[in-house]
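Asks: Structures given as structure tokens follow.
Since every read-out is calculated from the coordinates, none of them should be taken as a lab result. Keep in mind it's a predicted model, so treat the numbers as computed, not measured.
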Structure 1
Amino acid sequence: MASILKVNELQHTGGTSAMTVDSSGNIDIANFICQGFVLTSGQSGDQNPINAWANYATQLSGDGAGQINRGGDITNTSGIFSYPTTGLYKIEFHATFTSSGSDLTIQYNIDTTQDNSNYSSLAQVKDMATASTQKGNVSMTALHKVTNTSNDKFKFVQSSFSSHTTEGSSSESLTYFFVTRLGNAS
């Protein structure tokens, strides 16, 4: 026997809203975050951190870009990114680069800190170039457990980069990343 539960909103016993359902059946979950950033100008040589990021939805709004930030905004301070609430986050990074010559190692890292000071590599991706002006694309994904919003942060680093350039643009997504809060971390 099937049961039907008809509600407009689910709340904690203390009154905090967890989820709402509109008349079309669309669900809105509290503390759900899906936000992106786009690199607006090229970054050459080693960069720690990679900087010149702009909010994806704001920068590319004319192209229909959007975001969901029910739990607050991911904030950017000179290439260091902070979280608005604790939880498990998925970071998806995509970069386009142009080589300045042959190089066996072109490397990007997602570096994280749990003490707002000492960073270590959570994920790394490498590529290579065999000629000058060769273009390449790399992607990496990582899960970051955030237990303290004051101390847990992340940044992107490009190293072993000689004078290669990570491509950026103020009108399209050449190098960009997305951060999605998946839920509470255990």
Structure 2
Amino acid sequence: MLTKQCSKCKKVKPLSEFGPEKRSADSYRYSCRTCDYKRSREYHRLNRAKRNEAARIARAKHPEKDAAYQRRYRERFAWRTLVMHARKRAAKFGWSYDLDKHLPEIQKRVAAMTCEMTGTQLVNGSGCGGPGKRYFNTISLDRIDPSKGYIYSNIRIVCWAMNAAMGTWGESVLKSVVTEWMKRSP
């Protein structure tokens, strides 16, 4: 196995630990990936304000490009947004939370984009009537038993209409109300 000495940490490591570098004689970087990562993290930490300001200016300069990027991000990472909001709500209200241990399972369930209660096809995002408004079939994370918090065994992926309709009364009250309504409907 071919090896190389890192110019930063001075350790001899396999070439797989070095990134590509066209200008180098052996086509590998002079510092290993670990040292590059540490240097990059330190640079970002020290220049956070400058980088944030540059990004803010770029977003302001091209708002349509930024909106398109954010839309693609929300579509691609719908599961991440749901989990992030659940984590924040759990911390804010002191609820139990263990969803970070089940991210691959949540990701699969969200990827189906189907309400686990009604079978309705879900959409990701908002926009119905303006900012902050939701479509009836916007993806939502429901706590089956609100007192148990965001525990994996206590959540389901539902449409926002079902989540809002159940409110604090839960599934059984909604079922009885809808059943009575259906009896009266012509």
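Asks: Give the label, chosen from 1, 2, of the structure having the highest value of Rg/Rh (Cα atoms, Kirkwood Rh), for residues 43-90 alone.
Replies: 2
Asks: While we're here: 1, 2: which one has Kirkwood radius over Cα pairs in Å, for residues 11-58 alone, as calculated, at 14.5?
Replies: It traces back to 1.
Asks: Taking -15000 as the value of helix-only ellipticity at 222 nm (-39500 (n - 2.57) for each DSSP H run of 4 or more, over all residues; to 500) derived from one of the structures shown (1, 2), identify that structure.
Replies: 2
Asks: Out of 1, 2, which one gives 31 for relative contact order in percent (Cα under 8 Å, 6 or more apart) as computed from the coordinates?
Replies: Clearly, the read-out refers to 1.
Asks: Given structures 1, 2, which gives the highest value for Cα Rg over 2.2 N^0.38 Å?
Replies: Result for Cα Rg over 2.2 N^0.38 Å over 1, 2: largest is 2.
Asks: For which of the structures 1, 2 does the calculation of mean projected area of the Cα convex hull in nm², for residues 27-106 alone return 7.2?
Replies: Clearly, the read-out refers to 1.
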